[in-house]
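Enquirer: Once you scroll down, you'll see the structures, which are given as structure tokens.
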Structure 1
Amino acid sequence: MDPFTERTPRVVSASKLHRAAARRKSGRFLAEGANSVEAALTTGRAVEVFCEDGAADRFSALVELASSSGVPVSPVTTRALRSLSDTVTPAGIVAVCRQVVLGPDAVEASGSETDGGDRGGGEGVGGVTPPRLVAIGQAVSEPGNVGTLIRVSDALGADAVWFTEGAADPENSKAVRASAGSLFHVPVVRGVAEADLVSRARAAGLQVAVATADGEVDVEHADELLARPTAWVFGNEAHGIPDDLAAAADLRVRIPIRGRAESLNIVTAASICLHTSVRVQGARP
């Protein structure tokens, strides 16, 4: 078949998914690159794949996976691919996917499914185990940080990632790309009201720990405190954790900085804190 162009209706419709309003209305989003497309296909979230004309051999395994899953694969021109990508150098393959991010009402149900990759805790209601480790991004505004926080949380075995109101959309193309497929592997909730954050975490059986420069305990001395199921809150890149949220938390933890750097970025801080919790809580699948 002739490759689709940037004017082909299916390409035009898919390219609109760069806009948040179109994603909300359609319940669809774009995943670009081999890692993300593979994750979308293996989790059954991909509904269509666009592959640059002439690149089918390079992505033969993904094309075969899509075909065996009943997902249509359409060749597209280079110009059409650029309209589906938000990068200077498109990756060559893009999938249109069904929405994966959950709304705030899913907070209490965002533990691990008992039939697939149980990450700890006793069995809860409806085949979901209560979470033991959750990462929360408070008003994280950079899509790249949103995606990388999801990736780090997935890598370290967190049961879910929550984002408060005002955070960047985890299904934004840049966030999806930064997650490197992890968006499809770990439950992600967005739109949690900051005023309800602590109470909802506690209702899910989690203590609330905030990472803050003026914390009362060093993370390296917090093993006993972090043995309990924990929701870690990481603040907005520019402003950090609001004072009222920090005051309401159960733990205020600092990461010692022994060099001359003024601070750590949100993802580096999250990596240290989540790794500490995983180590303390014991081996996790």
Structure 2
Amino acid sequence: MKNSTIPILNPFEMGQIHFDAQLAWQTLFTSTHHFFHINRLEEYKDMMKFPLPPHRKMVFDFVFLTSGTSVRSKGLDSYQFGANTFFFLPAYQITAHKSMSLDAKGFYCHFDSEVLTKNFQSKDLFADYSFLQFIGNPLVTIDEETTQTILFILHRLEKEYKKSDSPDFSIVQGYLLALMSEIKPFVKTEQKVKINAASQITEKYKSALAQYSYQKQKIRDYADILSVTPNHLNKCVKATTGKSAHDLLDDMLLLEAKVMLKQTGLSIAEIAFRIGKTELSDFGRFFKQKTGFTPGEYRKKD
């Protein structure tokens, strides 16, 4: 769900926060960058500034590593992944890219939803691929044999992207769908079958937090969305994560505050109000307790 208050970055705005002040990175983009982009990590990595702050963006993306490791978050969860592994992120999800090892190699790709769905209006393609959903596990690890097939597809996508300012998007769509189909069998079994009820409710709660945390700051609101009682929601979250439902809500509000502090010109008082902290002093205490910085200090730090 789109959230008009938290800034949602288009691909060119993403570049401004992902890279340092130099302009060299812009020469690697074509005119279709806003709609579809792919590059080798080794072409960009040295220009990137880690850790990247929390942000949302309007495109789907994935990172595929052939070597090295990386740490990236999806909503409230952080993931470390390595060779032969994909990390997928759906559009409008909050993410932060924390690190990438010096020996990391592979590919980054982003695409507008229309790239996949054009000519498939009668079918929800995203429902077929759990790793593209808010509630899905973003990681998919494949075997060596499939890696060779995936690399062929990625090389073809790269060639199509670079060949002109007008790539054939029917070809791009075909290769992306082929890639999704190749890796679908490797989606972990626990993502395909019903997990225990407490875990299901907890994952749905996290997904709801990612979508509604600006509009809703009471546990009862989320319990209503999930059709459970607040007490049952709290028990499920506690059993699954060791944290209370309120703890996870605070964690998401903190993420939202970080995004607004770094990516908007809103005053600290306005940001406090927008995450439900009507007293500026309450927001200051909340933020410092969670981060060790005042909101003003966090906004200024690199």
Structure 3
Amino acid sequence: MIFSYLRYLNVFLLFLIGCNFLARGSTSGEISYDQNYAVIYGGSHFVPLNQGKEIQLILDNTSGAGFGSKMKYGSGYFHMRMKVPGGDTTGVATAYYLTSHGNKHNELDFEFMGDTEGMPYKLQTNIFIDDIGDREQRIHLWFDPIADIHDYVILWNQHQIVFYVDNIPIRIYKNKTNIGVPYPSKPMKIEATLWHGEWAIEGKRKTNWSYAPFKANYQGFGVSGCEVQSLNDQHCVSDSYWWNGEKFWQLDSVQQKQYESVNQKYIVYDYCTDRRKHPTTPLDCTLN
């Protein structure tokens, strides 16, 4: 009985710690999207809800939609809460990402790749550096992303990039430029889009537009990030920003176990083990 009580107490304490971490990462509170974001395309398919504290993006056979941050950032703890479309979502892509645009762009992606009804969503992460991607990883989540809103975070500082889902790290990319591994350094904007990605589907299956309109919901429009005014702006690596502090240079022991569990149970594709694309293991794979 005592052992059972202590076990549940430990679980509860871990839950409280996780909630505190999430609260810190979303210190901005519930604010209207237009404080930090603006529509970038598909205005007729962009629907503010709850006084702008929630956004619904709509995709049909005429258009998708997207919004992006007004500012560029050089580091930060970027979070968004999302709920993805349901039904037969073949060819439907729901995305949240950082991007620098322009030549030799950098990009850090969360992308939900839709599938036929009843099949689980795949969550894809990717990292582009100087226009070069091919660093895809895909996982099946431990929950149904259609059923409710969940939290998605990109931590980006001078030490590492970490992708989190509900405070659980699902991917790490370390800064190893000292041994020749590229690392994103260009200022980036935050963007979220709902778009038609039929061209990217394996097997070239067609989107079933009878399920349209497809709807994705977004919440959490505060930004914990370092605004950049120029390309040579170096203040974003300062430890005065909490996400650059030593606590965020590597995972703690609890997060490391969570990360290993995700890798063991949920990964369905990893570029590091794709010998067709990469006959030799990429150097960054041996370090991450």
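Coordinate-derived values only; no laboratory data. Everything quoted here is computed from the prediction, not taken from an experiment. Cβ atoms are built from the backbone, for glycine too; each structure is taken alone.
Enquirer: With distance in nm of label points 7 Å out along Cα→Cβ at positions 73 and 105 derived from the coordinates and found to be 1.8, which of 1, 2, 3 does the value describe?
Expert: Here the read-out was taken from 3.
Enquirer: Given that helix-only ellipticity at 222 nm (-39500 (n - 2.57) for each DSSP H run of 4 or more, over all residues; to 500), derived from a single structure, equals -9000, which label among 1, 2, 3 identifies that structure?
Expert: Structure of origin is 1.
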